[in-house]
Each structure stands twice: as structure tokens, then as C-alpha cells.
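Below: a set of structures, written as C-alpha cells.
Just so it is clear, none of the values below were taken in a lab; they were calculated from the coordinates. Keep in mind the model is a prediction, meaning the values are calculated, not measured. Cβ atoms are built from the backbone, for glycine too; each structure is taken alone.
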Structure I
Amino acid sequence: MAKITETFELYGKSYTLETGELAKQASGAVVVRSGDTMLLVTAVISKEQKDYDFFPLTVDFVERMYAVGRIPGGYLKRESRPSDKGTLTARMIDRPIRPGFADGFRNEVHIVVTTLACDQEVQPDVISVMGASAALMVASAPFDGPCACVRIGRDRDTREFIVNPTFQEEENSDLELTIAGTADYISMVEAGADEITEEDMLAAMAFGQKVIGEFCAAQQRFLDAVAPEPKEWVIATPEPQVEARIAPYFDEMTAALKDADKHSRMDKVAALMDRIKATFTPEEQSVWSKDIAAQLKALEKKAMRTMVLETGERADGRATNQIRPISASVGYVPRAHGSGLFTRGQTQVLSVLTLGMLNEWQRFDTIDPMEGKRYIHHYNFPPYCTGEVGRLGSPKRREIGHGALAERALRPMIPSEEEFPYTIRIVSEVLESNGSSSMASTCGSTLALMDAGVPIKRPVSGIAMGLIKEGDQIAILSDIQGLEDFLGDMDFKVCGTELGITALQMDNKAKGLSVDILARALAQAKEGRAFILSKMFEAIEAPREELSQYAPRIITMHIPVDKIREVIGSGGKVIRGIQDDTGATIDIQEDGTIFIASRDLGGEEAKKRIEAIVKVPEVGEEYYGPVVSIQPFGAFIELLPGKDGLLHISRMANGRVGKVEDVLNLGDEVHVKILEIDEKGKISLDRLEKPDAPASSASDKGNKNSGNGNKNNDGRTPRRKH
């Protein structure tokens, strides 16, 4: 194939799609570019159909550090496991691409996005979806495309929407809406927002749908130029005989589904399915095994959906807008800095919060310009939470994605570094799961933040909405359980405060999802969020006024930049000494800001010692200090660490002093006042509360000088006469 290029401009930014030059052995390969960000997107489709009962699609987003001119950190100097951002980007590509494939397609598909260059301005994730769609269509995959993804921002000042904002433009945006789909329907939405209203969110989504259509049109022009050769693919279709023999069990399946307990319902459904399977001979089961399994699942799906659409009743007996029973508590974990336990139906999450120094923030080694973050949210989904046996290991994509959603929901409410100088880490442990554990994680983490005394702006609650759509029949479900997620058409998670939305995530399987349906879902979600928030308030209404006794106390202070070296000392000797003596942890910033953390009074002591180091003495100030050096003409008194002043012998006592040792010794504490500081910084002192000089001190001095014809009887040298 000859090299084919399509360049177009939309909303002030230029884009290029290209094929025919790189990776020509892949089924489809496209280079997508915007600015100096360049990605290679390849799609490979296996020639054979796999014997699976699911669609085997794999998406990998490969971050190469050469794309930003950096060498990877670490010992090996080689990229290893993907970063969380890379994992989230792979999920973001997978979610809108997957629903576009034909039902029954069972060939393996592997999409790889490799970052060749990233200019630190154009964000590579959204254009990856366009590249994946184009690569699949170049490969003539059975794919309902073109598909595109756009990010919509909104300028805080002008309130105008921004299409695919750069990293810099996003800094002044109160909305980050990532929306994907085709020209006809929306399939995926991700959003983070600073408490925007439902109306503003809908306006952004409607605008995003329009923009997607324009990107799809540009992509179609590229594909028309490529003119890929159509291919015939084998699409698995159900065996009519199997469908006809299973259909009569519809009423029994409906009855089996009517149980509020997840495992009891699953047992009833499994028993019915086993009984239906037994009606097939061993030979039929051998030949039609996958068809039987698929039709049994289809029967369950049809029964659940029909029940909701025709009767308004759900499997657990709830109405469409009814939320499962909720309980909330705080302070569940002893010695934790904060904890919240949130239970909704058969979903339960324990969120545990830890406070740390700002220097414990998470640093990134990625292709993004963002260096790190001080608010960290981790989400764990162990096998036991669904009553299953499994293997614990590194977090999977789903766990990373759910943790990112809860983090995004709460981030706008986290106080600034100046207001609350802590690194905050929350770990959400899913203890039970039957639908929307990510939203339970958001609620539990809000409880933990308030329990810890973190001064969040407002509490956040979250709810998962579902959709059942058959033709013109529509049912919107509040607080969906697992069954409704798996067999329904939409998983629409909405988080926010009483003022507005902070995060949103949607995966849609129903074509024809309109903005009107989304408006209804958002309105119903708002009512649900308010109800859930009221239940959370029964446990705690506002952040505690005091931190946990086990949390570090952080003191913030500022010193002149030119004094940083004195506080650190040669080779860090001074600051290490302060930390060792006080038990405090000290973090010094380049601008002179110092954070001191301790769990006792050591922090205050460390602050005093630092203040003493950077203090500039002034005339008239009084000090208590030890004698650190004695000279014939006086004694040097330590006023502050590293700062001495001279107390002249004539100012040590009332009366004449023969020698310093008559009134002062090394180590004596002396109350002094600064009389003078000369241009060289030398300090002259006067002793306050002077004692009377010993009589022997004056006589000793006189005796020492007696017999000296050049001196008077009082020991003074007479003036020379001219």
C-alpha cells in the first residue's frame, strides 16, 4: 500500500492520520499526530476464530520515555510495567472500541498504541482512540466505525468549551470531560469537574457528541482514500434449535431471579440452568455446549430486562429509583488517622486514611508533564469480596480504574497545600461487592476524610445508575447491583456534592442513547446522591476539629532563602542534629518553606531551634546565653546557635573586675542585652542584673601592678605628658 495521509483542522488544532509506511505486517497500522505528539497505532486480528464464549480483545498503551527525551528511572533503565496513566489510557481505548464489534466475533484482536513523540502539550490519550478506530477499519475488521474520542474542557473565565485542551489549557478549566462514540451514539464518558451543575454537564456532553461527529467525518475521508479491501469474517450465530428448546423456561427463570440475596439468587439460577442442560442429551451437549451456555445467559438477560420494563420491579424487589439499605460509620479502625465503613446492600467498603509529610507525595516517571500528586487513592478488590477463590497480586486494570474514579471525585474537595500541608493516602478495601463498589469507595473515603479531620470543602457521595432499553421502552435504575450491570445497557456512575458534579463515568452498550435519556439519568442520580449523603451525615456531618492523636502534627514556617544553608549545615549536620534531638521530621523547600512533622512536642522544639538559627539579633533585645569563651578583655556569650556577642570585662559587674574568671566561668548562663552591632556584625553586650564585683578582684589587680613605676596606685597607666 502506498503512503496515504489525511490532515485536517478542527477547533484550532491540527491532526494527521497516515498509513502505508510503518508496521506494514500488522493487519492495520496508522500513525496519528497532533502538534508534535505522534503515536503508532497497530491492530492485529487473528486469522482463526477462537473457541471462546467472549470477545478476546486486548489493548496496550506503551509509554516510551524517548518520546519525551528522557531515560527511564531505576536500575534497569528500561520501561517496565505501565504506569497508572498508561493503564487508564488502555482502558479508555478499550471501552468505546469493544461495543463496536459485531456480536459473535471471536477472533483475537490486539491493539497496541506506541508513543513515538510527546510534545508535553497535546494529550496523547484521546487521539489514541481515533488511531485505534482507523487501524481497525484499515484492517477491515467487523467494526461499527468510525469511532472517535474527544476531551472537552471549559475555560473558568470565559465559560467557553475547549476541544482537546492542551495540558496548559486544562490548568484553567473547571471541567475535564472525555467522551467517545460514533456520529450516532455515545459509548463512553469520563469526567472530572469542580462541582458543575447537571445542566452544564449535559451541555458539555451534547457539544462533545457534535464534535465526535466531526472527527468521525474526517476519519471517514481518510478511510475513503485508503479504500481497504472488504474481508469476510466468521460470526458465531446461535443454533435455532437450542434457542427454541430453552425459551419455554422463561417464567421459571423470572421466578428464580426474584431474590434480594445475591448468592441465593445465583444458586437458584444455576440450579435451573443445570436442569435445563439436563434436557439435552450428552451428544447434544457436546456439539452445542457453547450455544447452550450462550442461550441460557440470554434467557437470564431477557427475564431480568422484561421484568423491569413490564412490571417496574427489579430482581431484589426494589422500585427503579429505590436505593438499597445503607449504613455508615467512622473511626472503625483503631490507631488509623481516619477510617470510614460504608455498606449499601451487599456492597461494603472500608476506607482507611493515612496522613504524611508533603515529601511523601507520589512522584511520576511517565511521559506526562505532571510530576506527581499529594492526594492518593488506592482501591483493592480481593476475591473474597465476591465469595470466590482467587490469587492476590498486583492491581488489575479494573482496580486502578475504580481507584482513579474515586480519586477524581474527591480531588476538587481536598484542601490546598497551604491550608493543609499533608500528603493524603486513602486505601479502599472492598469487603463485599454486589454492584458499584467504586461508588461505595467514594462514600467511604469521604467518611474517612471527615473522620481524620481533613478540612474538605464539602462531602461527596456517589451512585451508579443503570439503563434497560428495548426499542422505545426505557427504564432508568438507581443504585444498580451486579446483575443489572452485567445484563443491562448502561453503567453510569455519578459523584458530587450538594452543589454539583465532581466526577462521572459511563459505559454504554445501547445504541441510540440520547442526551434526553442522560438528562433523566442525571436528575434521578442527583436525588439518589442526596439520599445517600443524608445517610452518611448520620455517622458524621463535618470534618472533626482535631486530628487523630496518632496523626503527625505538621508545622509550617518560612525562612529567608539565604538561611537554608545554615539550617541544613555542612553535609546536613545541623538539620540531622535537630531531627535526632527532637524526633521531628523536617522537610525544607527551595523557597524557604519548612514543614516540621511530629507526634509530640518535638515539632515545637524543632521550630524554636530553626528560628534561633535564622534569627537576626537586634539592638535592645535581651538573651539568656551560656559563656562559650573567655578572653582577657571579656567573655563571649552564645545568644543563638552560631551567634555570639562580646560582654566586655567592664560591663560584667558593678565595680572594678580584675579578671573575667572572678565573676564568670565557662558554661555560666548570663542575662544580657544587645548594646551595639557594628558594620561587620560584631555584637556588644551589657549584662543585666549585674552582681557586685568581689573586693578581691579589684585588689588582685592592684597588687599585680604594684611596684610598677609606670602605673598609678589604682593600676591605670598615666597619660603621657607632652
Structure II
Amino acid sequence: MKPETKQFQAVLGTGDNTRQVTFETGKLASQAGGAVTVRLGDTMVFAAATMSDVREGIDFFPLSVEYEERMYAGGKIPGSFFRREGRPSEDAILTARLTDRPLRPLFPKDLRNEVQVIMFSLSIDGENPIDILAVNAASAAVMISDIPWNGPVGAVRIGRINNQFIINPTFAQIEESTLDLRLAGSREAILMVECGAKEIPENVMVEALQFGHQAIQSLIDAQLQMTAAVGKPKRDYPSFKLPEALEAAMHDKAAGRLNEILDTNHGKVELNTAVDTLQNELVAELSAAGESAPLYREDQAKEAFHETYKAVVRQRILQHGKRPDGRATREIRPIWCEVGVSPRAHGSGLFTRGETQVLTMATLGTPKDAQEVDSLAPTANKRYMHHYNFPPYSTGEVKPLRGQSRREIGHGALAERALIPVIPPESAFPYTLRLVSEVLSSNGSSSMGSVCGSTLALMDTGVPITAPVAGVAMGLIKEGDTYAILTDIQGLEDHLGDMDFKVAGTKTGITALQMDIKISGLTAQIMSEALAQALEGRLSILAQMLEIIPEPRPSLKPFAPRIIVVKIPVDKIGAVIGPGGKVIRGIQEETGATIDIQDDGSVYIATNDGESARKAVERIEGLTDSPVLGRIYTGKVVRITDFGAFVEIMPNIDGMVHISQLDSMRVNRVEDVVSMGDEVSVMVTGIDPQGKIRLSRLAVLEGWTLEEAVANDRPGGPRPGGGGGGGRPSGGGERRGGNTPNRGGDRRR
């Protein structure tokens, strides 16, 4: 018997700008804890949420959120060797992260059951992005399941075209938009923001955040209606809440000594060492064996110590304005920068802020070096790539290297988003760019450090960016109505605080924003203050960066490739490539240049040697140009007759120099002036309708203009054994060395 399907609609926007999102459940995956499909247009995503029991010995909440990109959803076969989906694409990883971030804070703090949310694409229409739908689908699946959760969460994308906000814009509208803001939140508050922008002012960003939070309300309504209609009762679970007596005992023993440690230890290593020593002592004391059993479990004692540490740090900031490293709330850690760290890299920038240090290396390539994107998004390739590496030594740890984590992928994407608005277009700067940010030392805000290091690297390379970009991470400590906004947060403040708010931009406006909020009640006033304080910090950081390198270098570094762009007719592309690529390979081997030909006839010639580039250009132009009247060419004598000499002035194209046009003096025999293989300079003085080319060496010797050359062209009648002249193709209808002129006309081989 076919199961009953339930549908619920959320209408976004008003008037002509409305979009309908449909939630559906009851038909698919009946054994999952909760299963939902969400649809916008013909884009559909499926999500299932399931909870298992507690794993033995676990001391954290094991939540996993996975998004799998199914290529059949867009009618595509995967491009891998096995023709099936393999490692998740960057887009898929970012979608999973985008979904995880607003869901995670709403699970009960004492939950230790394993929870898994799995999503995959069902249909892609090429118009509507799927990432925002995935967040809504995951939220709805958890809501109707038996999993304890304090949702729901709604998510929207906000664009801005002609100063008007648009809800869930299409891919085409996103290209036109000056804003790409993805926002998720509960009924009361924003929980997550991911944003790219084209230098948007701070006040406009606040308006966009408020607009987006209002827009998610209908999505929350639809999920609540679905839960009321088909939701399962929430399952009981074993609580891992700390005993109140343990919390009180730990606070009494630890608070005073923690204050002493924080007053005297401001470096990350020394602070962590002192705190760890105290923790080990107190955990051992409170979990020591009593008459029959330990007072408390060791993991409980460690958690109680962490909660006390968190409370002490927050209290010091709110009541006394004392941050763990002794700074004021608006104070930025000491900064120093350097460029040109690597003598051979195309560009490099080293940015150090406090105990966070990032080295970014820039590499330039030709358009064929652009990354091919095999995903469901309409983007076919990327000419700007930003990669971020976070090795274990950057935090003084030892871990196995397992490839890039989700966090590294996300931080690289954030830095990439921050810099894209200032990268010159391909028409002005025909290069593919790859930037790699190596985090050498980390104590908070390494993603924003990579933005700053990348700006330095780009300017060191000589990339004509439209404006320098800097980034700063902001934090928030809030208790009731009392709050403190922190500029340039370090790792401890990020871990113990209520908000991680990363802002990157130029002096004009914001280019990227990422926000994760752990509390409700974040007002527009707090957001406005945080953005204003971030602008103040960003401008200060920019000023210090520009002291090192005030603007992009006027030319590229010595080892960076020089790219010359030549435009050829589309119908000549085949002539340049040649059979099986033989011609273009020959040019590259001969000149040492790297050549890339686009479908529109654009030819990109890259080389470090100007002479090699010149030779490559000449070869390509020779294969595609047509002879021009009045232009002087240097060519090779390829055939001699009684009446004149044939000179190859361009590859596979020759013309005839009549004996009367060979020299200033009267010439009796052609061989008296030129021999086979000689290089001579000649002027094109005539091209007849059949393409036959008439040349003059005399015009070059006398320095005549085209008009003078034509006026002084005096054939003098037929010569012995020959007649009038004309151009012909080398190796054309007549063999070289024959006695019959004017056969075959002038044409390419």
C-alpha cells in the first residue's frame, strides 16, 4: 500500500518577488528517524535524520552532518575514471558545513547519543542553488524525528540588485547581485551567516541581516505545521548533565587560582601549561577514590573544570574589561608583515598578528590552468583558487596528515570569497591565479590572517587588484543585557565566547562575512556595533599592511609568466593547432612558450622570455594573417624563374618579385641578384582578385611609399622564357622550379 504523503508550503517574499518552498514527508525512507524532501522550482534535496544509542566511553556529542552530491540529479555522469561519485566536491563539503553550523548549537548540552543527518540531491534545475534547501531539509527531518532538538531552523539566501533585496535569487541573479548572503536562524535569532559581497557598506549589511531573519519566519512556520501533523514523540535519553555539587566544588577550588594564572600568564603556551597543571591537580583530587568508589568520574571533573574556566574568563571580560592576554576589548595584537619571502615564487606575503602567522604564496598560470569544476553547479571552471593548510605544528601538536579537513576547505573558501571582488577581470589580467595560505602558527583568526597574507602576496606578485583587503575576527561575551564586543579574538575567546564574527573587506566596504552565534538575543544594535568595531580594526590592519607594500608592484616578478593575448579568426584556429596538434606543439617546442587557444579565437602566449613570446606571436600571426598592401615582409626565396623570383613572405604564402623590381639597376638574370634560400625584404604592391601577390624589392631599396611603388612598377614586357608575374602558393598547383608561371593562385597549404 502506497504511504500517505504530506506537503507543507512556505511562501517567501511579497508581491511579484515571491518564491514557494515545498516540504514533503511520508513517502521516502520510512525507517529513518525523520525523512523530508524540500523543493524550490525543480531543485530538490532529500534529508534523513537518525539517532542511535550512546557509545561507551564517549565524552562529547557525536553529531555528523553529510551532504552527498548525486550527479544524476542534473542529468550528468560523473567525470571520474570509475564514473561514480567519489570524494565529495568542495561545493558538497561547504554545503555540509553550512548545514552543520546552525543545527549543532540547538541540541541539548547533555546529549551523548550519536546523531547522523544525511542529505543528497534529487533534482537540479540549473536555476536554484541547493545549499540553502539542504539546511531547511535537515532542520525539518530532525524536527519530525524522535531526536531531542530545540529547533526548527530556517535558511534563506539574500541577493541585492539595483539596491533591492531579493530572497533566494537564481544563479543568474547571483551573478548580477552585489551581495550573496546565506543566513540561517531560529524564530528568535540569527545563528549562522555566510556572505560574499562587492564592498557592501556596514549599514546595508545590517539591513540585509534583518531582512533575511524576517524572511525565514515562513520556513519556520511550515516546519512547525509539519511537526504538529506528523512529528514523532521525542525520545528519552541518558543525561550527561554535571552534578550540581561537583560544579560548586570545582568552582570553589578553581576560580581564585584561575584568576591568579590569568593575571600573570598572557602567552598561549605558558597560559595553557599553567591551566593544564591546575586542571590535572583538581581533577585528580575530585575523582580520587573514596571509601568504596571515586567521588566523581574523571570526565565529569574535567568538564566541571572547563565550565569554571569559561565562567572566570567571561566574568573578567564583562566586569573588568580584562582579556586573557591582557588586551583591551578594541585592541589588536602586534602586527608585522613581509613580502618577497620566496625568491622563486611568483609572489609571497607573510602576515603575523600576535601568535597567529600565515604565509601565502601566489602562482600565476594560463587560462588552461583554471580548475575544471565537476559538480552540479553551473560553474564550469575557476580561474581564482585559494587553498588553506592548517598543519598540526601550527598549534604545537603532532597529528597524522590526512588531507584537508572540512575546516580547511571552509577557511580557504572564505578567504577566496573575500578577495574575488578585487581580482581584475580576465580581459584586463589574463591569468589563472592560485593562492596557498600556510598557517605556520595559530592562536585564533588564522582565516583572516590568510586574507591579509593573500593581499600582500597579490601585490608582491604585481597583480593589479582594485583595492587591498584585510580581515579581522570579532567576538562577543554576553550575560543578560551586559555584553562586550572583542576585536581580534584569540583561540580561547573564540572557544569560550558567544559569537565568532569574521569580517573582511576594503576601506570602502565588506567583501566577506562569516558568523556563528551560540546564543539567542543578538540584536540589530549589537550587530551594528560589531560591524562598526570591525571596520575600525580592519582599517588599522590595512594601514600597517600598506606600510610594507603600498600598492601592487608595477610589473610582475621576474619568474612570473608574461602572457600576451593574440586574437585570431575562429576559422583559423585549426590552422594554428594543426593535425593532431602538430603545429601548435611545434611552435611551443621551437619558442619555449606555453600556448592556450580558446574557442573564441583568443590565443594566450605565456613565457618568461620576451624574445620567445615575440617569436611565438610571429609564428601564430604568420599562420593566420593575410598579406597587407604596402607592408614590408622579410621572406625566403623559394623559386626562381626567368622572369622573377618567388618569395615566401608568410608560412605557406608567397608572391612574385618581377625581375624589373629586384634591384635599382637593370637586371639581366635573376640569379645575379638572389639565389634560392636567400632572405630578402619586399613590399606587397598588389593583390589581385584571385589572391595572386605582387612584390617589390626595389620599393624597399628606394624607400618608396605604396603609391610610389605602384607608379614605378615597370615590367618591361615579357622576358625570355617567361611572361607576366603573379603570386602563387608554395608547393601549390605547380612544382617549384617549373617553367609555367601563374598556376594555382595564392592560397594556404
From the coordinates of one of I, II, Cα Rg over 2.2 N^0.38 Å, for residues 261-412 alone came out at 1.50; that one is structure I
Determine which structure produced the value 2.1 for distance in nm of label points 7 Å out along Cα→Cβ at positions 357 and 573, calculated from the coordinates; the candidates are I, II.
I
When I, II are compared on mean count of other Cβ atoms within 10 Å over residues 533-540, the highest value belongs to II
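Of the structures labelled I, II, one was used to calculate Cα extents along the principal axes in Å, giving 137, 61, 49. Name it.
Only structure I yields this read-out.
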